[in-house]
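Right after this note come the structures.
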Structure P
């Protein structure tokens, strides 16, 4: 068994290979690309033929990189909304998740222009002035090449459980309201419908089904629909076999290890019939761990770990979140669970930039062939914080190592007789060549730096004959 040294300790046998690829190491010292806007000319979204991913009508892969901006319609002015959307466009986000009937007293507290969403709190009587503001934001997102993951309502308007409420929905008016929304946004190319809103569906399944039916009556079924559940749950629990549910959304939530999302993704990935799945609300950056400030605060490593765990376990995309941003925290607003910053001061936290690097890596290799494959890990696996997650596709494999620990890889899992190995730095979006070698036997890889929390790396193994670009780079 040969030990492969990290890039900083590369052995003499690799010097020749390194010299041939030196231009890669220098040219890609920093990620030169910002995120790419969605090109709506590829057509509406649909589920891929293998039922694992989302693609455009013409088959072009779609990477769902979401951000939770639940209070976007409710709390921001048009100028503020444009500032937020432009920031997310520059970071490569492709979906913004926002709520029409918002969580934070969304029925009684008006939006920034003094308008409430419903007349007499009646879902069958939408307020045109409020929806013109929603229209503006949807159109602005379209201009910037961004989808809106639109929640018709937060869950407390269907099942109060906690929050402000009031409960205003029944199956009849849910269908009417859904039809109104479907008709209003029928021609918008940048809509993904997300029912639910942080709630279990127990006892309210027919209300949500009626809302989905109304949306499809209104838009002709052109837009995809999913369901956003309470923490620790997945839409699959209630609606997996419903035809309107195009893909499963889970919420791993805001604790550290009680609900590791790779387990939840694996469970949904293995369900029949096959449907795409992803984590639509994981740990938020700048959120108190387990909702208690005394436990500390989630940081950029926590959000990176959640993203790579989920994607390499089989998710088709991922959602980022920041605790201060989802609620659009600002002076004069009571914080939810000890929010400590104004939304506009934390738009550039490192975890948000790291999501751009996630997207760049995933899109730099064949997208629609990717499957989870833990058999790549011969030695070095652990559970909890150190869990190593692996995936492979046509001509490549990715292995996420969260704490700088050595791993031994079983080779022979990808095409080709020769492997080119790289370290991909998820903090910077840069790639460093390790070595090239025969694709057989096992090899031990030791990530750069110490073994510690936050020293996370992605090991990339390529079929050398494919001539892929450096990990994270566009083109071939």
Structure Q
């Protein structure tokens, strides 16, 4: 929200006005040009997020908890019974599960099948308190998928799971055009037992060929719960199915075109009526179109589409550790925020319905997150970096803060008068920081130049309105504001006011 109000003070060119940006509830929005974007949106919002009150708040610190290179570099992290474990592969030393301690993650170690080299942890889920792991493995001539449950190799699942999902007493897996499912209550059994006396006993396992149902489903990638149905994503689209422990009751419901995903780990349910995912055009969500809960694709990520589309174009999406095919999504229930990690950058959505806030920002953790390297185990989000370090974010009690570089930039502000020349005379802000831990405010009075010439106008750690406005001197039709902070402790920034005299007033 932004508004202009008139004061009774006179100045060069006429009466002095001030323009107030009352909150920043829209977060990053780069859909419009720098010179036409609305006030209250931001071009960058780094190492901070938007509060339920629409204010900017510095993020807490990523705390280096431990180094997980115990028996070699771990392949990823999993969360089991609200505890964090690193996953390892050995050549033949036997499987083991070691619980975490106060100073280290737990360890899940599995043994490779004979003649197979496990190269990558591609997915995991929890079934009855035990972890189901899916690996990519190399036979010497081809890659395939290999699965483990509670540390034991499950040969029946070979080739059935390039991702896995626990749902309604079964483990489900995707490979190519097929949706596979295990026996009821048994994630180790994926085929019916041999007939006895010519009688076949059905255990509920089997598969559905979604590619035969729709040609856009030849390459299935991910699945997630949507209301009472399962959304099954390919690279091109999404099918909704009602799935039941009894395979005869499985029922197709709906197909959505142009609703595919580039990353199976990007797909995440948020409450009952939203499923977020990385699509070809940016971050999107499945959302109910009407009271029938018929699904439609919502453009929740459109404010950062230009940023995401550039990353897709430059990094690709083949599934390498640093490209967009490895984007991971996690929900932090303690903050209500969605995190979508893209290697060295975490895109954060602050979504609060009552104050109508849906705001994107970014965290730059200062390290690179590996594939399968981000999990929530209350009260922390845990992240595994490429050096084997495990970092924790969040806590029950007081948060820890560091001196991470915080920055946000407004668009070029015209105060709804883009063709009017203005004389900028003063600046006010409502902000908070520890004493001496300063917010540095700079302004550019000619945003058409490249790069934009910013001049620092003040460094503040508390509201300026009680001490008189900060004097500034500048001229132009537009002004852009850059605010930075790099100091210990918490910090917040609530609003800003720019005082000016217009050439066509008075």
Structure R
């Protein structure tokens, strides 16, 4: 929870807040309550707007100082353009994020927002979510937060006035669970690796028990007994012990097979003995973005009491070089019994996921598995940072994820797979090798994972979207929390 932001849903009422925000649709359209407030000022909106060149376009603002007839220092007229009952929820979220960042720029401390346009309760809840996500900053280690952009510590008290307080509050409770899951994922990705190691990440998963989840954490001794030679090999060079965290939410019918989410949790990736270049290595604190998203979605399901059985499994390791680290040319044995020739120790995430996927398949017999991972640079070369790569053995699951991504604003793009690519990871010395050569690197990585899922419907999401992407109205953060909203939308649309 963002302790610096207070957002309350309330009904329409005249206010004494220092700052009043009024949403204005295209053609300067005001709702009845907003118009009533404006009429109290005695000013002609059309004349004022013309003088200020304000047309109520999306992300435009008109600040009216010391208005007559209203007990407020100023009224902020917030243009939202053509948002209406048919508009996607992601656009309402963007409007909320834009507004809260404008309030930050104005150094507001409290404000009442009059939401008096035609919109559903879910759309208004998305607007509230956009406010929370747009307000988020990871500044816990700053002694003077806000200094670099000339903003004070952003403590902001907001009241969102709506026509149907009960309906919006109900929708907001569900949407806020998604927001808090996303913020949890952002916090995990943003933490430095000296603070968030494998044990600390496992504890973060364990903390979800307060939301009604059952959480189990396996140690190296238990994983050795299970035969997880692929996952364990990645952590050989680290002083930090590897873990497998299993989060279970039982909100569906007893005995129903769960849906499953699996995440790569490399808390820092130096590349191992195949060490990465120094430039940009600092970003590898975020190489656990997949595990962060899985932790976030499991928190969301618990917070909103989702009517589904779900399991989240995350492999937590650190990939470091030392005298005990795995070497290029090593042959390791996965939990499945399949052997892997390691040609590059920097292709480690797929080794973690190999055992995590096999364990999930064998232990829980899920309806489907979706794994998330910051797996390959090749995916970013192909898609940039606006879409995550989607690889799958199942058309229906792929379609569900694609549609959910469009609705939630976390987009995925399906990439090809096939036997022609699969043969590229055949090895002379083992069942497979962990890299396939220069070409189609994201695809050969997916083909590697496919060898550990059997006949279970499965999708792999390659996250070139988890960190260090261009800022948006709802994300000014280095870590994005990508994947939580996407997966929750899919669950709500198809599996509850």
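Please treat every number below as a calculation from the coordinates, not as lab data. As the structure is a prediction and not an experimental result, all values here were calculated from the model. Cβ atoms are built from the backbone, for glycine too; each structure is taken alone.
Given a computed value of -11000 for helix-only ellipticity at 222 nm (-39500 (n - 2.57) for each DSSP H run of 4 or more, over all residues; to 500), which structure among P, Q, R does it belong to?
R
From which structure (P, Q, R) was log10 I(q)/I(0) by the Debye sum over Cα atoms at q = 0.06, 0.10 Å⁻¹ calculated, if the value obtained is -0.34, -0.83? Display every interim value, and only then the final one.
Values: P: -0.26, -0.71; Q: -0.34, -0.83; R: -0.30, -0.76.
Working through the options, I get structure Q.
Can you tell which of P, Q, R yields 3.3 when distance in nm of label points 7 Å out along Cα→Cβ at positions 214 and 310 is derived from it? Please list the in-between numbers first.
On the way: P: 2.8; Q: 3.3; R: 1.7.
Structure Q accounts for this read-out.
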